[in-house]
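Right after this note come the structures.
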Structure 1
């Protein structure tokens with residue numbers, strides 16, 4: 001009887017060992033698949049974030065290009081209003097007031113979309129100004145801005161077009 005129990009026990013032990021090995025292998029494969037799924041999920045999240053950043057960048061570039069083109073029209077409009085203001089007679093005063101209203105609305109639209117005029121016009125800053133000429137000016141210190149030749153603008157806190165200025169020697 002003892003000899004008969006031993007082969008069955010050995011058989012059960014072999015089967016248990018094989019089952020444990022198969023279970024361990026399955027658990028290892030499960031962990032491997034879980035790791036792959038987590039990495040794939042993280043890669044996909046990174047892809048989505050990178051894609052959103054690229055879309056935002058493309059949108060910013062496209063908007064900047066449109067606003068840059070629009071600024072030359074606004075410059076012409078500003079010059080026209082300035083000329084009309086200097087030569088305004090009573091009969092064209094109402095027309096001038098209409099143009100000034102349109103001008104104000106143009107600036108409001110620009111500001112609504114994040115385009116703002118550069119207002120720092122005291123000391124030359126190469127980040128926001130482009131110095132076109134140097135002039136002698138006894139009323140200004142060296143490096144001070146004497147005059148604005150073309151307005152500068154920022155778009156969402158980056159320079160869209162630097163202000164073109166004359167600077168004191």
Structure 2
């Protein structure tokens with residue numbers, strides 16, 4: 001689970017459709033940076049909450065390209081500059097022989113970049129232990145977190161969740 005905002009209102013629901021409807025209503029009411037928690041992925045919740053696409057695939061692609069270039073550069077330097085050996089009259093830079101190593105270096109760097117990017121994106125560094133909102137969120141309960149920057153936001157969020165018939169409403173102050 002991600003870190004909660006310093007001040008927020010959390011509404012708990014027992015049905016995923018209620019959660020999607022509540023998230024849409026909260027977004028339409030003007031609340032920003034809302035978050036939803038569920039025991040399994042819910043189709044369409046990202047669009048309703050207006051969550052941007054992740055930057056992790058771009059980081060992985062960058063790692064892939066850097067790794068492939070480094071793999072090619074290593075082989076080129078080894079075969080052409082540092083230890084040139086003419087084998088069977090082939091040119092020193094016989095790039096088709098490099099394809100496997102270039103691929104493997106690209107995949108290795110992409111995997112490592114992806115692994116480290118997940119640590120950064122999930123904010124597991126330096127505090128790897130997230131706050132547990134409710135034990136049942138991993139079992140059969142759904143939650144909508146609405147950040148409240150002021151008392152007016154808090155009361156508006158509470159009224160909205162009451163109107164949407166949330167099973168339980170909690171106010172969190174950190």
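Out of 1, 2, which structure matches -14000 when helix-only ellipticity at 222 nm (-39500 (n - 2.57) for each DSSP H run of 4 or more, over all residues; to 500) is calculated?
2
Could you tell me which structure in 1, 2 was used to calculate FRET efficiency 1/(1 + (r/R0)^6) of positions 112 and 152 (r between Cβ atoms, R0 = 25 Å, to 0.05) as 0.00?
Traced to structure 2.
For percent of Cα pairs over 20 Å apart, for residues 64-135 alone, which of the structures 1, 2 scores highest?
Once percent of Cα pairs over 20 Å apart, for residues 64-135 alone is tallied for 1, 2, the winner is 2.
Further question: Assign the value 15.5, calculated as mean count of other Cβ atoms within 10 Å over residues 56-63, to the correct structure from 1, 2.
2
While we're on this one: Comparing distance in nm of label points 7 Å out along Cα→Cβ at positions 120 and 160 across 1, 2, which is largest?
2
Which one of 1, 2 has relative contact order in percent (Cα under 8 Å, 6 or more apart), as calculated from the coordinates, equal to 16?
Among 1, 2, the structure yielding 16 for relative contact order in percent (Cα under 8 Å, 6 or more apart) is 1.
Another question, if that's okay. Match the computed value 1.60 of Cα Rg over 2.2 N^0.38 Å to one of the structures 1, 2, and report its label.
2
Computed from the coordinates by the stated procedures, all read-outs in this text should not be read as laboratory data. The model shown is predicted, which means the values in this text are computed figures rather than measured ones. Cβ atoms are built from the backbone, for glycine too; each structure is taken alone.
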